[in-house]
Structure formats: C-alpha cells, structure tokens
Structure I
Amino acid sequence: MVVVMQERASEEQIEAVIERLVDLGMDVHRSSGASRTVLGVVGPNKIDSALIQILDGVKEVVRISEPYKLAGRTFKPNDTVVTIDDVRIGGDEVIVMAGPCSAETEEQVDASAAAVKRAGAKVLRGGAFKPRSSPYSFQGLGEVGLRMLRDAANAHGLKLISEVMDVSQIDLIARYCDIFQVGARNMQNFTLLRELGHQQKPVLLKRGLSATIEEWLMSAEYILSGGNNGVILCERGIRTFETATRNTFDISAIPVVKKLSHLPVVADPSHGAGRRDMVAPMARAAVAADADGLLIEVHNDPDRALSDGAQSMFPAQFERLMAELRIIAPAIGRSICLEPVARRGWA
C-alpha cells in the first residue's frame, strides 16, 4: 500500500508513521515529492489501513493492486531520473550508451570509445564477461577487459556500463563500472537481483527472452526492494516465431512500460534486430516512441569482431545515426547531445 502524507506533515509525524509501520513488520520506502511525502509499504503481513489512516499527518492510504509495488506509478507518480554525475537517464535528454560487444584489445576498445564519444554518446558499453550460447565462443577477458574499458572511458570522458553475470562478480565489476548491466538470460536470476539491490550503483535490467512486461517489472521489484532505486529498464527484443531477425524488437513495450512504471526505459536495437542494417531504423523508432536512452553496439572494425560483429555499427554509421536522432528527438520534446564532440571542443 501507499501512505500519502499531508502537505505540511512534520518530520516528526513522518518518522512516527514509519516507526509504526516497521513495528507492524513492514518495509517502508520513502519518496519525497515537491509538495508531500509518500511512503511505499511492502511486506508479508496484511494490516488494517484504518490503523494507519488515523495517524497524525496522514492524508490517505491507497491499496496497490499491481504485484509490482515499488516499480509502479501508484507508489511514485513522477518519473525517476537516474543520475550519474552529469548524466541523467530519464530526463529531457536521450542518453546514448555505445561501444563494442566485447573488450578485445586496448587499441580496439580505445578506438571504439573515441568514435562513440566523438558522435555524442555519454556512456561506453562493453563486455568483459560474456554469456554465450556456445561454450566454445569467446567468453570475454574478465578483469583485463574491465581495465581496458575503464581506461578508455576515463580517457574520453565517458561513463561505463558492463554486464554482471553472477553474484561473485559484483565487487570486481563495481570497482570499474558506473552501471551494472543484467542481461536477458539473468532477468530472473533472483539471487543476483537481490544482491544488486544492496548496491549503490545503478542497474540496467534487460527484458528476458520470453518475459512478459509484468514479469520484467517484478524482476525490477527485486532490486528496488533491496533499497537500490537506480533501476533502468531495457527493451532488447523478445523471442517469437519470427526467424527473419535475431529477436522481435517490441517497440510497443516502451510506451506501455512508461505508463505503468516511473522507471526510465532504454532500448537496445542492436540485439533487438541482430542485423547492422536494421539498427538505425529501430533506434529512430525507439526514440520516437519516447525511449529515455539507447544501448548500441559500435565496433571500430566489426567485420573482425570476436562477438556480435554482424549487429555492430561502423563508427561512420553511428555518427550518421546520431545526426538523424538530433532531428527526431526535438519533435517529441527531447534532445540528444546537441553537437558532435569535435565541434564542442571537449577532450
């Protein structure tokens, strides 16, 4: 349930309500808006809402019908903005995260980072631990790859996102990355999600291969219930009967989720289509559908990439796409890094 405090409720009244809810065995998540405080209440016990309604400072008590309590808009009507220094995911600017599927060599990572920064990306994406369908495929370089990615991100003024596959990797990846990425195969790895809920860094949660939107939001609930409010949802395509593309990119999921949840939603057109020639049109469609960001694979030499080369863009293609997105975004009241880096004089 949600406890809405009165507009002029004192801090003492708010704390008294929280204390009473905790005494009743509930977990309380506080959210302060412009005019009043809202308390999201979850727990195994059923309590009489009338007992809370009569407490000093309480305006109303609202029962939440959705199974996802903290991810839904009943708990938090206003959009969540995940902030990492000057990068704001969920704000007016569409944040682009781009880079190679995997870190392979220092030269490859640095060249790819330089290219995406030059085109206007704010976050470098790249894998050091790779969940591959075949055990014989390239599995990533581990900590060596993380070090390459961090050095390239620092050199070009980018934030860094990389995938975490197991609880044992969390501490290591946290030393290098600004954002944890949970891949589609781990969307319902609830042990991993619970542990990420205790972390201070944001988590980008990809939709599972065959997950419904409700299942996706329930997975986000695991992270939120641990106290980590920096959850970013990522639509990356789902498995359907269609074989013409790697996945079926569910553009409709973006407006649906944004109506149901306050969490920012980004799109991954690279995995959504699985073909380089389709990444640009899918990215344009995602921005038009009001995605808060994009996750795009860009490689300095994709034809020789060790993983996902067929869906990785050439730097020139990515730069052209960014120019196109700067035309589309303002039409829906959004923006994307307004000038290429070279023209703005950034390092």
Structure II
Amino acid sequence: MINFSLPTSDSFKALEAAARERILILDGAMGTMIQTLNMSEEDFTAGGHIHGPGCRHHPSDHPQKGNNDLLVLTQPKAVEDIQLQFALAGADILETNTFSSTTIAQADYGLEGAVHDLNVAGAQVARRAADWAQAKDGRPRFVAGAVGPTNRTASISPDVNDPGYRAVTFDDLRLAYGQQIDGLIEGGSDLILIETIFDTLNAKAAIFAAFESFAKVGRRLPIMISGTITDASGRTLSGQTPTAFWHSVRHARPFTVGLNCALGADAMRPHLSELAGVAETRICAYPNAGLPNAFGQYDEQPEDTASKVEVFAKEGLVNVVGGCCGTTPEHIRAIADHVAAYAPRKPRGAANV
C-alpha cells in the first residue's frame, strides 16, 4: 500500500521549503508539562465527555488520572496553552497530545471507543495553537500527528517461558494505527510523527497504516520517524543499531529519521552521529533534559540542554531539533537560540522526500 505517486499537500511543500532554509525546531515534553498542573481525577474526567448521563464515552471502573491524551477532550484549553507556549518559544512543529491514542493503549483506561475523537480533537487543539502563534508573529507552524509505540511489542515475547508468544500482531497494530492516523488527518495534522520506537516492527506497522490512510484521503503527508536507544548498548529494545534501524525504515522515504527520549543529549550524540552517517534523509533529534533523578524529575537546565544540542548543529548532524522528557518552553527557547546560527544538514541521497 506504499504509494509515492499520491500528490503531496501544500503543507508538505511549505515544510520542505522551511527545512531547506534552517534547522527547524520541534516542541518539548507534553507529559512532564501536564504533570506540573497537578490535575486530579476530576480534572481528567470533567467537561461532560466521560462520565454522566448522555456522555459519549462510558469507561466503567477505570480511573482516568494519568491518561494525558484524554485532556484534549476534557481540558483542551490546558493542552492548547502548553502547545502555544512551545510555539511562542520558537517551535516550528507542534506535536499533538495523542501519544497513547490507539485502541491498544487506551484499553488500559477502557476508552477504546474514544480513539477517533481523541485523535481528531488532539489535532484540532494543536492546530488552534499553531494558527494562533502564526497570527501573532507571522511564522507558519506545522502540526505533527504524534503516533506512539503502544505498550506492546510485536518482536519480543512478554513470556520468558514461551519465546514464540506475541501479545500483539502486525495486523493488530496496523489496524490500531490506521484508526489513529485517520483521526489525526481528519483533525488537520500536517505530518505524521511515528516516535519513541523501541520495536521497529511496530513502526513498520505504523508506516503501512499511514500509507493506507494517505490512500483514503488521496494525498501524502510527510512522515517523521524517531527511534529510541534504551541504554548504553546503543540499540533499540528490539536489538537494532541505528544503522539497522535506518535500513528497516528507509523504504518509507521519511521526511526525517532520528532519535528521541531515553537519553540526554550527551549520551545520544554518538548514536545520532552513526545515524547521520548512513541516512539519506533529514535527521531529527529531541533528547530528554538529561536523565531523571531519584524522584523521576529532570534537573538539566535549559542552557545546559541547549549547549549540548548545539553540538549536534555545529557538527552538521541535524535538520530538526527539540526536546523530549523534562523539556519546557524555556528549554525550547534556549535550543532555538543556540542552533539559529547553523545551517541544516544536507541530505545525502535519494531517500529524502
């Protein structure tokens, strides 16, 4: 179902033009920003969408606190305010708050039936923030429909006594991702970001689903693909090096390929350098604000993170940079300032779209 003959969208062309001119800035961490709001269970379920007579969705006996994606329905202004802060701090690309908006991930909350609404609303909320920021300063922002890895892996058995067992199949993932991506496109996403990939087989299902969704609407959106290196081994959880990861996804001709999460910028750098050495498309990097402390908090200050990300730009490794866990609008502002003087990496070959 991968069809590169589909016409590309106007936003696709605008994004490519911007990427030729400068290093683009991705936003920061939605999850840790939401945590600072200290929302209660009541906050997560307010607004008439979840509980009460006549509500659209009725999860039974499932607490919703911590289901951050749900806030696009119940507290959309809070999510929009965070995205607007990132946009005004310098972000060119705003991620939708839909990291876990698949039927697979939402099963933990009994909200499988809400997935379409979550993704449409998630894209609409981000679109409002993007449009408001553009109206304020005249600079276009792009909405990236965020597609997370789910909480299951297609390559590894969760049962050590049955290595052939799988908790999810490729088709399970393809269908779940397809439903998510359909909603993200309907809500107004400019591109699809398949991120925090720990199992490349999951990512390949998301790629397949994305092109099925593109065929339905008759146009092709840019795809950003971002893996996560889980530890000092330099491999994904399913065992791939950055080089192997690239060769597994290059058939999708992604707008960018890159790394995010798990590591701070210092630890990410050698793996990013390896990826930049083989990838024939643009490179994206959005590290955590260092590693979490004993309480799960991120202590690395904006200038420290930005100085480390600047090394990526100085060495000519990147086209898009931003922040993952622990990064605030102040981190994004500092990163944008630190990389502004550097030219974007020039893609080496034909795999770039």
Answer label among I, II for the case where mean count of other Cβ atoms within 10 Å over residues 112-119, calculated from the coordinates, equals 21.4
II
Which one of I, II has helix-only ellipticity at 222 nm (-39500 (n - 2.57) for each DSSP H run of 4 or more, over all residues; to 500), as calculated from the coordinates, equal to -13000?
II
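Kindly point out which one of I, II the value 74 was derived from, the read-out being volume of the Cα convex hull per residue in Å³, for residues 144-223 alone.
II
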Mean count of other Cβ atoms within 10 Å over residues 296-303, calculated, reads 22.9; among I, II the input was structure I
Name the one structure among I, II that Cα extents along the principal axes in Å, for residues 88-127 alone of 35, 19, 10 was derived from.
I
Given a value of 31, 54, 15, 0 for P(r) over Cα pairs in 20 Å bins from 0, in percent, point me to the structure among I, II it was derived from.
I
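Read the figures in this text as sums done on the coordinates, not as results from a lab. Predicted model, so just to flag it, every value in this text is computed and none were measured. Cβ atoms are built from the backbone, for glycine too; each structure is taken alone.
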